[in-house]
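Okay, got some structures for you below.
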Structure 1
Amino acid sequence: MTSLAERRARCDAIAERFYPLAGRREHRMRNAIEERLPSGGRFLDAGSGPYLGMARHFVRTAEVSVGMDLEPFHRRMLETGALAVRGNLAALPFASASFDVISLRSVLEHIENPTDVFRGMARVLRRGGWIVALAPSRWYFASIIGRLVPETAGRRILEFAVGPTVHDNYPVYYRANTPRAVARAARAAGLEMVEARVCPNPPGYLKFSPVLFRLGILYDRAVGAFRATRALQASFLYLLRKP
């Protein structure tokens with residue numbers, strides 16, 4: 001019987017065939033930020049995590065690139081040139097009109113009051129500024145299972161499926177994880193949702209089994225074939241603009 005590590009490696013090889021790296025959600029998000037961040041602009045990665053997420057990728061193109069999170073930052077990341085700020089999305093510690101682009105990666109599902117958070121982001125955005133948010137769909141099968149499984153058991157399952165790199169311990173609410181819900185919260189905060197792009201991604205939660213992993217790929221293809229079922233796919237990239 002093959003080991004868990006070997007099964008994960010096989011799934012990675014399968015993913016490379018069906019999900020080219022250039023088309024994966026992280027690359028799509030980075031490209032969306034690059035297209036909207038003006039030369040010498042100001043960038044905030046809200047909920048960047050301890051490794052400063054997207055903030056460290058834009059230190060050369062942005063006048064200021066900031067990563068903000070509740071967690072302490074890894075000291076080595078502070079040498080990248082990105083600024084690290086400990087802060088809460090519910091009370092952004094920045095002056096009004098401070099940023100041209102704000103990114104949120106896998107953060108929306110953890111927001112208890114989306115309208116209030118979007119309202120705070122609208123305050124710190126410059127006029128014409130953008131929010132680029134990548135988030136799992138509320139109706140993706142892994143999201144549904146995650147809501148049904150107790151938190152402690154869910155963490156053990158994730159570590160078994162994808163390895164010991166899982167570090168997300170925050171509660172989830174999924175109150176802004178569909179195009180309709182994001183548009184509603186954005187509108188109430190004075191923002192405009194310009195686009196909600198489907199972002200297919202390898203079914204990483206199934207990496208413990210190449211057979212299930214392939215079934216996950218078939219699922220993505222099936223629900224992606226029809227507009228009516230697109231909310232069942234893994235992720236969306238949301239583009240919000242401050243008028």
Structure 2
Amino acid sequence: MQLGEYLFGKLFHKYSLLGDKRFFNPHDLPIAKDLEDNYPAIRTEVESILAKYEDLAVFQNISPNQAYIVNDTNWRMFFFKVFGMKVKRNQAITPVISSIVNKYSNIVSAYVSVLGPTTYLNPHRGPWSGIIRMHLGVVVPGDKDCVLLVEGEPYYWNEGEVVLFDDTFEHMALNPTDKPRAILFLDILRPLPQPLKFFSWLGTMLSWFTPYAIKGLIEHNQRQKRFFKGS
């Protein structure tokens with residue numbers, strides 16, 4: 001992946017159909033309107049997941065090589081789609097979220113991302129320029145306390161609002177409140193002309209065969225058993 005990013009990263013940025021910048025207009029992609037229009041139902045589904053917060057997958061266990069990013073074990077995840085593959089059991093209990101995620105083939109991965117109380121993510125960069133990142137604020141405590149900083153430029157999550165950004169720029173996230181912050185987190189293929197679009201897709205799909213992805217899948221499956229125990 002590092003070689004591919006080195007070879008294609010600059011080209012993906014240069015020829016991006018949304019431009020080369022930190023934040024994009026999220027409504028240039030139709031996904032944004034679907035998410036915002038369905039926010040009340042999405043929130044209901046996410047709240048049912050938050051009720052089992054302690055059983056959600058821990059980021060450091062899914063991605064131990066990136067453990068430096070988070071200051072504690074309170075960054076938790078619940079997946080609907082991973083590298084283009086559906087997580088069917090999770091989708092079965094979240095029909096609204098899943099219908100939107102499955103509607104768009106350019107959504108590579110999708111999950112609920114929960115930053116626990118007083119949790120922050122250290123500055124880091126995404127590994128692959130072939131994707132861009134979309135967040136829907138679902139449960140956001142405080143009054144402009146929970147913040148995403150991309151190269152120092154702040155975005156304050158708002159409930160029911162979508163943000164779209166390039167995670168290959170250095171970024172960090174903070175939840176200084178005493179309650180969890182939950183967003184719907186989407187990795188989306190960067191809009192590109194051909195043949196760059198194909199190489200972007202190929203690089204993303206090859207991620208399945210890395211030790212990072214295999215270990216993460218094993219950990220996720222173990223957590224699945226715990227989450228659904230007694231269901």
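Bear in mind these aren't lab numbers, they're just calculated from the coordinates by the rules spelled out. Bear in mind that the values here come from a model prediction, so they are computed numbers and not experimental data. Cβ atoms are built from the backbone, for glycine too; each structure is taken alone.
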Supply the structure label, taken from 1, 2, corresponding to relative contact order in percent (Cα under 8 Å, 6 or more apart) with the calculated value 27. 2
Distance in nm of label points 7 Å out along Cα→Cβ at positions 75 and 115 was computed and gave 4.6; which structure, 1, 2, did it come from? 1
For mean projected area of the Cα convex hull in nm², find whichever of 1, 2 sits highest and give me its label. 1
Between structures 1, 2, where is distance in nm of label points 7 Å out along Cα→Cβ at positions 27 and 171 highest? 1
FRET efficiency 1/(1 + (r/R0)^6) of positions 11 and 83 (r between Cβ atoms, R0 = 30 Å, to 0.05) from the coordinates reads 0.85; which among 1, 2: 2
Given 0.80 as the derived value for FRET efficiency 1/(1 + (r/R0)^6) of positions 123 and 139 (r between Cβ atoms, R0 = 30 Å, to 0.05), which of the supplied structures 1, 2 does it correspond to? 2
